[in-house]
Each structure stands twice: as C-alpha cells, then as structure tokens.
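Read through the structures below before going on.
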Structure P
Amino acid sequence: MKRDCLNCINFRKVVIVGCGFVGSASAFSLMQSGLFTEMALIDANPDKAEGEALDISHGVPFAKPMKIYAGTYDDVEDASIVIVTAGANQKPGETRLDLVKKNISIFKSIIPEIKKRDFKGILLIVSNPVDILTSVTLKLSGLPENRVIGSGTVLDTARLKYAIGEHLNVDSRSVHAFIIGEHGDSEIAAFSSANVSGIKLDKFCEMRGHFNHKEATEEIAEKVKNSAYEIISKKKATYYGIAMSVKRICEAIVRDEKSILPISSKMKGEYGIDEIALSMPTILGKDGAEKQVPIELSQDEITRLQKSATILKEILEQNEI
C-alpha cells in the first residue's frame, strides 16, 4: 500500500476502537464506502473484535477490496483516522451526560495507548457525551486541536433536515440547517440561518401552506432532541444513523473535501466561548478541523449556545482529569 514516508501515514487505513453496536455498524458502513483498503478493529474483548471482523469481511466480495481484521493499539501508529466508539451504552431514561464518569474512566485507558504510538492522523471521538469526551481526549492525547474532533451534532443535524423535509414534503438534501452546541439536551436548532435551497425557512414554509412558524419549529426541535431517547426506548440503542454520520465525516477527511459539518471541536473565543469542545459548523478536510464557520444566529440562539457551553464546562470541571 502507498504510504507517506515523511509522516508514516497510510491514508487508506482506518482503526475503530470499540466493537459494540456503534463501532460494528460504523465498520460495516465504512466497508461499503470504499474509502479505505484496510480496517483494524480493537475491543477490550478480542473475540468480539475478531468476530465482527470476520462477519464484515464476508461482505467484501459485494463491495471493494479491503483488509479487515482484529488489531491491537500498535495498528493505530500508521492509520489516517482512529475512530473511538468505546464506552458504556446509554440506557433508557439516561442522558448522555449521565455517562460522563464511566466513559472518562474508559478513555483514561484508551487515549494514553494511542498517544504512546506517536499517532499522526485524525482522532475522531464518537462515544458519548461526545463534546465532553472530545475535550478530555484533547487533554489526554496532547494532539493538536485540529486533529481531535468529535462526531458532534452531525447526526442531530441530519435528523433536523429529515424532520424539516418531512414537514414541508421536500427532499431533505435541499434543507440547509444546523443543530449546534451540545450533542444532547441543551442543543440548539439554529433556525435563524435555516433555508431550503437558499429560501429562508419561514418564507418557504409559507410557500408550502405552513404559517405557525414558532409552534412548528419548537415541535421539530423537540422531536429532534428526543429522537435518541425514543429509539433507545424502543430498541435499546441507536447505531445506524451515527454509523452513516461517521462515514460522512470520514469522507470529508479522506477526500479533503473542505465540507462544512457541525463536528465537535475546541472553541477559541467564538460567541464568547472558549476552553470547551462544542459542535459548530466547521470546515473539515485532510488535516481535520480547519476553521469554524460563523453562521447567522439570533440573540436568543447565542444565549442558549453560551448556556450549553456553561453546562458542559461545569460537568468537565466536576470530572477533572
């Protein structure tokens, strides 16, 4: 395989740490994507990693050539992207923030192992609470801020686009809107900047015969926020949607797309927020998070964003690593 001898990175290699529902679904999605030619799976239970690798490998004849195997932390050294999905599962009635202590403890065993290998690629955090764990990973790894990102509100944003598309009976791909802030209960649906193919959302709604904007947007935002809880109550876990989000993030990195996605990365004073990772629209390419993109926000949305940051900061301070 072609390698970059200067940086010792195999740009077609990905490593997934954690082979639970999210990790295995992400591995399956990436196998089908054709983005990589090599994928190593790591799990605290080596048999689990081996079983998932074997199972997914059997689909390779229907996709593109790819080497899939159960690996060790030594495999992260030359990977272009390491995806961390390991952690405790969110249970019915449990918030993402309830997972903090358990998953910080797990990350204290995972991230130092990656750090030991002089990893030079992009570290993508998917485990929840993703914004907190992205901040924790930045501290534990010592990696440059652009190379540590979280899946953030990429999935929430997809849910928002889907819900608006259903409401207006239009293709959700024509909807341009973002969920920002925490991937969780304090998330903000940024309706101020939302549009459908360049037409302001309120105006487009009226074109489609909808006039109760405040009531409709509040209902949609609440539905999006509670989507995960609904799915978990019905099937105990969410994994297909996030797996597709992981694939989309990897596409932007591997293809150096400079796509704008609401990933979680460290804030640097934007909207008066710093020292915490939050989900904001960000230019994403081969070097990771390039630059956050300022979008139009109302004063109420800015206030709620700052409140979201405060909540996360307080949680982080209570669980100082």
Structure Q
Amino acid sequence: MKITRGLAHHQRVTHPVLTIGNFDGHHRGHRALLQEVVRTAGATRGTPIILTFDPHPVKVLAPSVDLRLLITAEEKLARFEEAGIEEVLFLEFNEAFASLVPEAFMFQILRDGIGVRDLLVGEHFAFGKGRAGRVADLARSSAEAGFRLHLVPPVRVGGEVVSSTRIRLLVQSGEVRRAATCLGRPYALEGTVVQGDQRGRALGWPTANLPLPPARVIPADGVYATKAVWNGCPFDSVSYIGTRPTFGRGDRLLEVSILDKELHLYNQELRVEFVERLRGDLSFDTAEELAARIELDACLAREVLKSDSQPVADS
C-alpha cells in the first residue's frame, strides 16, 4: 500500500476510486464503506484510494477540545491495507485548507488534484468550509467534476447508526461489550509493561502495569474481564483501570493480572482487549479485603471469558 503526503507527491492513476474520511476506530461502518470502494475498483479496473487528513481536523477547528482516538495511526494504516486499499493520500489540514468552499474542494482537490472517477461516501457526508457541502452538492456537480457518486448506507447496530462518536461514548462509560459490537472486535489498548510498586504481588496477584496512552480513549475506571495479547498469543486476564484509592490515590493506570499463568512481561509490548466491565472502582479498608475482592473478580472474569467463546466477528 502506497502512502502519499500532499497532492504534489500524488501520481495520477487512470481510474481513481475514492472515499474520504478520518476513519477513527475502523468500525463496522468504515469497513462496509471500504469494502464497497474495493469492490467498485475491482469492477472498474480502478485504484482504491483513501483521502484523509493530518492533523485531525478537530485539532485545527477546535484546538481546545481534548481529542482522544479509538485506534493508533499505525493500526489504522494496517487495517486499510488489509481491506485492499492501494493508496492512502494525506492532505495537510490547516486553516487555508479549512477555508476551502465546497466548490473549490470538489474541483480543485477531487477533479484537478486527484482526477476522481468514482467517489463513495456515506449519506451524511459533509465537506468544505464550515462543513457546508452536502451529498446533494456532490450529486449536482458530479458530472461536471468528472466522477460518479455512490452513496453507501450506514451500518446500524441495535437500531442506531454505528459511528466513532457513539463508540467513544460507550468506551468512556465502560460499556466495552456494546462498543465491541459496533467495532466488530474488542476495544484494545497497547503499551510497554513498566515496573510497578509490587503491591499486586504482595496481595498474591502480580500485575503487568501499563501507562495509559494520553491520546487514546480510556475505558471508565473499574475492573474488566480482558484478553492480554503477548507475542500474538491471547491470555485470559482481569484488568483494573484507576488510581488505586485503597492505598491513597495515585496516577491513573492500567494493571493487568494474567489468570492461571505466570508470565515475565517487564519491558514487553502488551495489547489488552476489553471484553466486559465487571465493576466500578472501589476503595477497601484493608489490603486483605482488597485481595479477597480481587479473587472474586478473577472468578467472575474466568466465567465471562469462558462463556465468551465466540469472539465478536470482524466484518
């Protein structure tokens, strides 16, 4: 897969089949759209291309917003490639680009810059200055701009449209199982295991400690049944996110206890997939009470993971 930054470096192809977006999360709706892009490209002997932006438009249009993402840039590119996309074209999103009126975007970028022949977007796609451009504008000008417009219907789960915004809210509220049905896979965080304060080991539950990535959406504080993926192998685990109030509040972090197996994970890369929230964060009067509750949490996690034998299907 080719990665191009800027129109000046984009080499024109004979039949560009394009979609546009940021694709945070690479959720079920995104995958349905990309499948149509790749299918259309195959039918027209075209090249499936994604047009996306760097930095994320929110960082320019609303810099005070604490933007948190569902997926890393590296994983997003890997999933584009898996989907069959042949080129990802990054355009710099700055104030000048944000000021382009819809007509300028259609003709300067899509027609003159890329030479789009087939454009696939969702029904609620918006573009141009102030997001003033709508699908009706694309349909009205598509012939003049030299492309055919294809509208891809949204994917719905539980009667609601799947969107990155919806998934962020679910993850932040701890509803990781519902988030997984929208993503098509469990929500996950990755990081390098760091040295902890050894309290878990003293309680009989050694943990792998991961700093929480500042740019990612973090699940609500509490205890979760999880899968810890190390070197490509998944291990049943129970994980905690919080500030450890029993010992006096500290930094918010992610602690992972591998169930029924001892692994040496310091300085290792670990991926934690969140299956189900077991409870919220609690403070205990003694370390013994905490240890007893961790034992119960581990039993609950085993039951959840045992019954969760069919993983959420990626589509």
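Each of the structures P, Q was assessed by FRET efficiency 1/(1 + (r/R0)^6) of positions 235 and 291 (r between Cβ atoms, R0 = 35 Å, to 0.05); the largest value belongs to Q. Each of P, Q could give mean projected area of the Cα convex hull in nm², but the derived value 17.7 comes from Q. I have -8500 for helix-only ellipticity at 222 nm (-39500 (n - 2.57) for each DSSP H run of 4 or more, over all residues; to 500), calculated from one of the structures P, Q. Which structure is it? Value -8500 for helix-only ellipticity at 222 nm (-39500 (n - 2.57) for each DSSP H run of 4 or more, over all residues; to 500) corresponds to Q out of P, Q. Taking mean count of other Cβ atoms within 10 Å over residues 131-138 as the criterion, the highest value among P, Q goes to P. Here distance in nm of label points 7 Å out along Cα→Cβ at positions 35 and 259 was derived from just one of the structures P, Q, and that gives 0.7; the source is P.
Values quoted throughout were computed directly from the atomic coordinates according to the rules given, and no laboratory measurement underlies them. Please read these numbers as outputs of a predicted model, since none were measured by experiment. Cβ atoms are built from the backbone, for glycine too; each structure is taken alone.
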